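J.: Pasting the structures in now, so scroll down.
Laboratory data are not the source of any read-out in this text; all were calculated from the coordinates shown. As the structure is a computational prediction, the values presented were derived from the model and not from experiment. Cβ atoms are built from the backbone, for glycine too; each structure is taken alone.
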Structure 1
Amino acid sequence: MVVQATICHIVDGRRLLLKRATRGISKGKWNAPGGKIEPGESPEENARREVREETGLRVRNLFYHGAINFFMGGGRKLDIRVDLFSTNQFQGRMTSTDEGEIRWFGVAEIPFAEMWDDDRYWIQLMLTGSRFNAKFYYDRANRKVIEYEIRSRKM
């Protein structure tokens, strides 16, 4: 069964808000807020809820970049489909939670070595407001991307 999830990057000028996950598949990695879509929840509703739960912030005017499909463990079967959003409109008091520490990073200091390997291929596209769909195939250990495809999306 394919896991349906979201990622929502919060951008403030030349800074990006990231969370170091304390559990789950991303434990120990810096990542954007996001998570599994609940039954009856739209991807955008999920992204808003996950951001609020993981950062304390409320977000508006989410921009939909596209879908990222992940093929894990060296396999060719789709494991995770992620709807990617970003926004620069947020309010509230930023708070780390038991989900992980949250921190702003300048776009020149993004900690790619401590993130999922695929992030280095598409984060710049997200930061420039591009729309795209992508596929990432990971090795058996889920450490390195062994194959990928990124295609631009039309509006």
Structure 2
Amino acid sequence: MQIYLLRHGIAEDPKSGQPDSERPLTGEGRDKLRRVLKRARTADLDPSLILSSPYRRAMESAAVAAEVLGYKGEIVRTPALVPEASPFDAWEEIRNRKNERSILLSSHEPLMSSLAAFLLDSPALHVEMKKAALVRIDCDRFGPKAAGVLKWMLTPGVCLE
């Protein structure tokens, strides 16, 4: 299975009284996401499923991914992808869908970095997931511990037009 980890794009600063979960993407955040996703599309990124944190900025990022990649399915919200979630919970969400060929997960820090390390079976690995970064990790075993292979990582800085 191809697993794509997408960190949400740049979001608006919090407004007084606004819950963190309701912060929307900025125009710049959307633009950087599109740039990364267009480049990834040239590498045949074609998710059979998109999972997202229920937070607004992650859902909006997942929607941009669906638009750019031509994804026609439903974007599935899951609490296993909120910022403070455990990589183990996210892995269980993936394992429950092991028959998918390709899953894109739209989420946040610190989960995305720790999930990348978990999927690579290297918990001490430090991965810097910039906003709008996208990582591909391939997994072909779905036991209690992941043992994936890093294929590539894209950031807005390397996807200049």
Structure 3
Amino acid sequence: MNRELLKNILFYTIILALQLLIFNQFKLFGFITPFIYLIIFVHYKITYDKTILLILGFLIGLIIDLSMQTYGCHTFSTITICYLRGRIEKNSFGVNANLPSAMIKDTPLFSRISFFLSLIAIHSIIYYSLIFFNINLLSTIFLYAFINSIATFIIIWIISRLISNN
């Protein structure tokens, strides 16, 4: 195994353990549970295989679902953002989306923020839509998704700045 693969496996394992052992226990204001495991999909390099990304999304979503007993809501949400990730990258970064380091180097701050927020917001809206699954609770779905997206974004942004060398 090469060094980068081992480093990624260790990073994914640590993030998943943090999500399962610490962040799943949070209930800020009674309902906010930050989904820090989304940092895995934010930092997945564009040069890696997209099929592996979908498989990784399925496995991570399944592990989270089994631990939280959410009946596939995380799995469906993570597979969806993994599938849409390329389109979101193109929308956020424009012509720089095809470069291997497009997300990290020489991009405007607004592009990075829009990429992070898009992935997190899409995941949260799909997740809470499946959790509540009632059109009468649409305002509750958007309220939970909005507040949870903001909390998740802040935590993921801080972790990204800490692990990034920029």
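J.: On relative contact order in percent (Cα under 8 Å, 6 or more apart), which of the structures labelled 1, 2, 3 is highest?
T.: Values: 1: 27; 2: 31; 3: 22.
Of structures 1, 2, 3, the maximum of relative contact order in percent (Cα under 8 Å, 6 or more apart) occurs in 2.
J.: Now, a different point. Using distance in nm of label points 7 Å out along Cα→Cβ at positions 5 and 117 for the comparison, can you identify which of 1, 2, 3 gives the largest number? Don't skip to the end; give the middle numbers.
T.: Details: 1: 1.7; 2: 1.0; 3: 3.8.
The maximum falls on structure 3.
J.: Consider the structures 1, 2, 3: one of them gives -4500 for helix-only ellipticity at 222 nm (-39500 (n - 2.57) for each DSSP H run of 4 or more, over all residues; to 500) as calculated from the coordinates. Say which.
T.: Numbers: 1: -4500; 2: -9000; 3: -23000.
It traces back to 1.
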